[in-house]
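As structure tokens, here come the structures.
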Structure P
Amino acid sequence: MQVKKGKVFTVILMGIVMTTGGNMTEFNTEVKADISSEFEIPQADEAGRIGASMPYLRYDSKDAEIGNGAKIEESVKSERTKIASQASQQSYVSLPVKDSYAEWTAVKSGSGVTMRFTMPDSTDGKGLTGSLDVYVNGEFCQKVDLTSYYMWQYFAGGNPSDKNNGGVPCFAFDEVHFILNKTLNPGDKIRVQNSGRDNLVYGVDFLEIEEVPQPISQPANSLNVVDYGAKPNDGKDDYNAIRNCISAANIQGKDVYFPAGTFNIGRKWTFYGKNIKVTGAGMWYTNIQFTNSNANSGGIAFAGENSCYNVEFCNMYINSNLSSRYNEQASYKCFSDVPGNGSVIHDIWEDHFECGFWIGDYSGTVDYSDGMKIINCRIRNNLADGVNFCQGTSNSVVYNCSIRNNGDDGLACWNNNYLSAKDETGNVFAYNTIDFIWRAGGIAIYGGDGFNIYNNYICDTFMASGIHLNTTFDGYKFNNTKNIKFENNTLVRCGTYKDSWGSSLAAIDISQNVKNISFSNTKIYDSWHDGVVVKDNVQGIKFENTVIYGSGTAGQKVSGNVGAAIKSSGSPKAEFNNISITNSAYNQNNKPYLFTGNYNGISILNELLYNNLVYEVSGYPEASEIKNDETVMPDNKEETTTDCKSQKESVKESNQETVNNKENNTVEKATQSKPGKVKIKSVKKTKGKMKIKLKKLRGVYRYQIKVSTSKKFAGKNTVTKNLKGTKAVFKKINVAKKYYVKARAYKIVEKKRLYGRWSGVVSK
């Protein structure tokens, strides 16, 4: 065994793993640093953005010009039988006849369009096909093919049916994305119009328009699946070619590349790989299509922590032909089982699976994902959960993702103890946008400990809560819970007066034996029923700084309550400190906003009540509102590990730089020298912020900045930030303290960072 200093060491022997099909999978056993360590996750920030930073701008139905018989369909009271209740702000444009249209004026340029639409189901539940026409500035641009194959689930009871059984219709909307034949410029008009060619009634909820980046070229040190027999767009199964390419990459210690085009896979894909990156040309270019519609016949199943770890999966669109939950036995997830430690899945756009991600192991010998990250993904239109961290998954993250139109929880942690799996700890849901969940909850926690859920935006749930906590499911539940934190979350038009089981759900719904949960800086707007529910035997629930503006907006009376700001029953113990309330539908007794059968366990301090206050509802997160260059300095009162490095870690990083430089001595001759020394152009400290500008260097990948209160850049009050540009903002700066700043540039050479020299240290 050859061992090198730093993060990289190499094992000379070849590893061999037996697959379930009897094939032997060989691995290059070089062990690399966790890929996930390259992806930094920002801390909770009360003053920071709420929701995901996405590149598109939404054009809502309410902003459209309509004509030729088009009309706005609305559901003012979120009626279960009106499909407008499942649309953005509970309205959409109906296009019922030939030439009826909706038209928007472009604010920004772009050629990538996502359209959320509705169209009728078929009597057999298999859907219909049709199309809408797209015009730009009055000229026909292209036809967009549509299908309701994936749509429509019906709830006569608690569980869904594929065929119309007379129950509540759900999954009424789906979406399609396409690249326009011409680029929209600001001021251009884009029109969606019913051609009348198929005599169907269509509806459009919104368009999302974005710039489509250039396709990603094949990276160095990678194998192309086409060279192993995969042929895009030929309609044939590419599974064997893909498997052979990945096997070769594992042996050679290389990555795998999928070029632009559609690749078909007709079975479940069990993925074996160590220290490997699988990338497409981008989510607008590379498509993976699972073609088998049967249960347990598609999706990517990771082989477990011993056969699959340090995997990076990215830059592609993944779809399936699944259209049924098969009585909740579909077992057809886009990603499932256990990607081992250090794995990252990012920039994936997935549609139409049973679940988007289900991370847990049910194979008989339990292993775990620890420290995996799901970043910058679009997790959409699944029959069940968007993401479920299950069965021991710990210290894992969902960050900056769009989770939309899923038929169970959007994001969930379920600490199932099947096969004696360990309890879950340390998971993070941060800076995500979650909308159109049509069953269960936007974010659901069913036990565990040490979770942090912060800076998320949840809106427009249907028959679902915004945040859902209970002990309904098997597992450790909250037996080992010391503290789970919710911070800086915003909920808009969440909750329901009647879910699929006939129960009401609050925007934040906490029931059964939940304990030790803290909420801070929570904003709830226009909850359809109750704002917050605490009931049964919940204990140790604390709310600090809470806004509840509008509760019971649907107006339906359930159990004597038309929608209170806070509702309690049973024997709960909960504290509310600094709470602001207005426009509560429930207005009786001494506490007009509080509907309760037990006052004793409810403590409310520093309440501020308004009578019919006019307020502004927090709008949908838009890319134009988001500042990506801001980083929060750690609070001196708390230990912070997310972005901070101890002195030991700083030494380790320095050692790694030395190792990387030694390893790349031969590379530098062929790829130019390492980056030059960075110069700090300016450092300005004012009003709790520090703004830093660097002098731009040619030919670098990114810049790295360190800010610290220590001259040695050691201790918990040291922050390291990587940035693409030359500007950075650090927030929560103590103006009375002196800060030290230094910076350097780096390149990526043969998947290793090649650092330049540190700048001089600037104090401020």
Structure Q
Amino acid sequence: MIKIRQIFLLISLALLVFALTPQVHAQDEGLVGSVKIQGNKRVDDSTILYYIKTRKDEPLSRNQIRKDIEQIYGLGQFKDIRVETQETLNGLEVTFIVEEIPSIGDVVLHGNDKLSDADIREKLVLKRGTTFQEHMIQEAKEEIKLLYHEKGFFFVETAIDTEKSADNLTNINIRIREGEKVRIKNIRFAGNKSLKADDLREQMETTAETWFSYLDDSGIYKKDILKLDMFRIEGFYHDNGYIRVRVSEPKIDINKRDKAINIIVPIEEGPQYRVRKLTAQPDETLTEKEILKAVKIKARDVYNVSEVREDVLNITELYSQRGYAYADVNPVTKINDESRTVDLNIEIDKGRKVYVGEISLIGNTRTLDNVIRRQFRLKEGELFDSAKLKRSKQRINNLQFFEDVKIDTRRGKDSDLIDIITTVTERPTGQISLGAGFSQVENFIFTAGVSQNNFLGRGVNLDFSTSLSSIRSNFNLGFTDPRLFDSEILAGLDAFNRATNFFSYRSQNTGGGLRFGKSLSEYDWAGINYRFESVKISDVDKIDETSFLKNEKRVTSRIAPTFTRDTRDDFLNPSTGNRHMVRFELAGGILGGSDFHKMSYETTYYTPLIGKLVGMIHGQVSWADGYSDDKLPSFERYFMGGPTSLRGYTVRNVGPKDVSGDPIGGNQSLLVNAELQYPFTKGFRGFVFYDRGNVYGGGPDVSTTANTWDLAEMRDSIGGGIRFMSPFGPVGFAYGVKLDQAAGEDPGQFHFTAGNAF
């Protein structure tokens, strides 16, 4: 009896399995005479037949039929497939009968006035040609809702209708009622007793509406952004010692009548904690004193999480500079709630020393590898030093051949090696420029130039330029090789011919020079220049003729040693560092020509201030005089005024003047410039400035300017402007206003600069 029941159960299960299997009316006998497809409207017969292995003139196989069905299902286009067979004179006729899944046809949007079709379609899962599923309707509604909420439309309503076409396509109509935009009216905090609400709002990207909200996205509620704001507020509390703070889920009140959103952020501040004890785990590399010297946070300070993170980075950098590139610095805190204090112990696992593996270069299609490699302060095989790596990047960037320089590191082939990957984006270094302009002084101005700062990719500079106007004609030719024959020696030569018609005389300068220089240390440079020049002064008005200004022709032969120290992080857009330059000039004597000497000292400081704001202070003092009974030639005297000295004043118009009021220059000058610079982008900065300076005489000065430095007689100006990196190099525009406008002077002056002013 039991065996009969078992047999009956097995038969029943077999029948059930057969019932659940796609219907295959086929038999394992006979040859296939033909294979046909039925029921398909969108998918071609050829596409389906490509995946079917049942072939004409081959024996029919039930097993192969099942595999064919699986292959067709795999196309993702069908929801039902069955197979029927029929005997014919030519053999078995095998027919695959398919039922297609509907595809999406036209998707039409109605009522979207505030958002474009493209913006909505980008977010939609409903796209023409894709398989249609019923759940897509609800997904589309949610997508549209979220999109409109991001734009401030919180009362949007969406209805979606579908209709099937004869070719088994599902056309979709989306009807949108946008409603009116809703903005954040107020953001309040509940429970903040120690920190001000205004300070908390400053931490948030989410803001309440302002007068300018209709011009930007301010005042728009975005759920994800507000969530991040809660973390920012919490972090702000942590940086002020409130390490037990709780910032709860904000309460959002959307007022449909007032079309406004009010946000309340609940806060439980808790007590403020201070640092009680600060310790570090020393090793043979660094003592505890050396480690703690790099730590900003001190005992009895308010506990600041961000400061601790920064201290961790500083300590990591210390070890990285000593070859431990993978040092693990872990700040361990012990919190005492009763005393409201934190004990901070810095644990360090320095790992093992690593050495520089492979240094690879990417992106330099024009610049030769060695031009970049010689800027590196690290070499393959030597101990890794993160400070040297940072300096290497600065040096490569200061070549000014690249728009962008990125240096990444990765583990080398061995565990004690670290590879350096340098990726550069080259900028055009060859320039052909033509220009024309007009000024009240020079009338029409024509300029032309050809330059190549990276000739043949070798870092060599070639330059030719000319400028022509009604008062001047200048021609300049220059060549500079910063690494002569790949040595540490800079070499250059110059040739020039300059003719200028000044207010009361004409000057023509013709000559050339040689330049040599060498690096003394990482930031120190020494150079020596020689220049030979023939100067002709002519057309001097009789009324202006003095011992300093007369018709004459002179030859000058001079040598000029220069000492420079430059620690700026970026030559084009510095934000920190300084530059000092001392220059001596000795002319005449055994060199021949006019006898005079000159000396100048110039210094510039850059320092980061608040945020991206950068402060700059520049100063320059210069002195010159003749010797051996020779006087300082008029063309060697100092002048001031213009875009690179005292802004707000006409070029060369500050300082001693003759009886006609024309500038005659002086033998001493003093200049101070101060700027606040703000980099809006990498290559674009705005600035405001204050300038103070003057030129002083030394001889029969008929002006009121003192013969020696006099701080009481300095001229002042203020103003502002912009600087940006153009295809032809740094360009600047500024307007300066005189603070001590004299009778007959303009109140201010507009200035244009090409190159770096300071």
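Each value in this text was obtained by applying a stated rule to the coordinates, not by laboratory testing. All figures in this text were calculated on a predicted structure; none of them were measured in a lab. Cβ atoms are built from the backbone, for glycine too; each structure is taken alone.
A few points about this structure:
- Origin of the value 27.5, 92, where Rg and Dmax of the Cα atoms in Å, for residues 281-720 alone was derived from one of P, Q: Q
- Given 17.8 for mean count of other Cβ atoms within 10 Å over residues 273-280, calculated: source structure among P, Q: Q
- Which of P, Q yields 3.0 [distance in nm of label points 7 Å out along Cα→Cβ at positions 249 and 697, calculated]: P
- Which of P, Q yields 3.6 [distance in nm of label points 7 Å out along Cα→Cβ at positions 401 and 745, calculated]: P
- Origin of the value 4, where relative contact order in percent (Cα under 8 Å, 6 or more apart) was derived from one of P, Q: Q
- Rg/Rh (Cα atoms, Kirkwood Rh) derived as 1.14 - corresponding label from P, Q: Q
- Read-out helix-only ellipticity at 222 nm (-39500 (n - 2.57) for each DSSP H run of 4 or more, over all residues; to 500), computed value -5000, structure in P, Q: Q
- For mean count of other Cβ atoms within 10 Å over residues 233-240, the highest value in the series P, Q is held by structure Q.
- For volume of the Cα convex hull per residue in Å³, for residues 49-496 alone computed as 135, the structure of P, Q it came from: P
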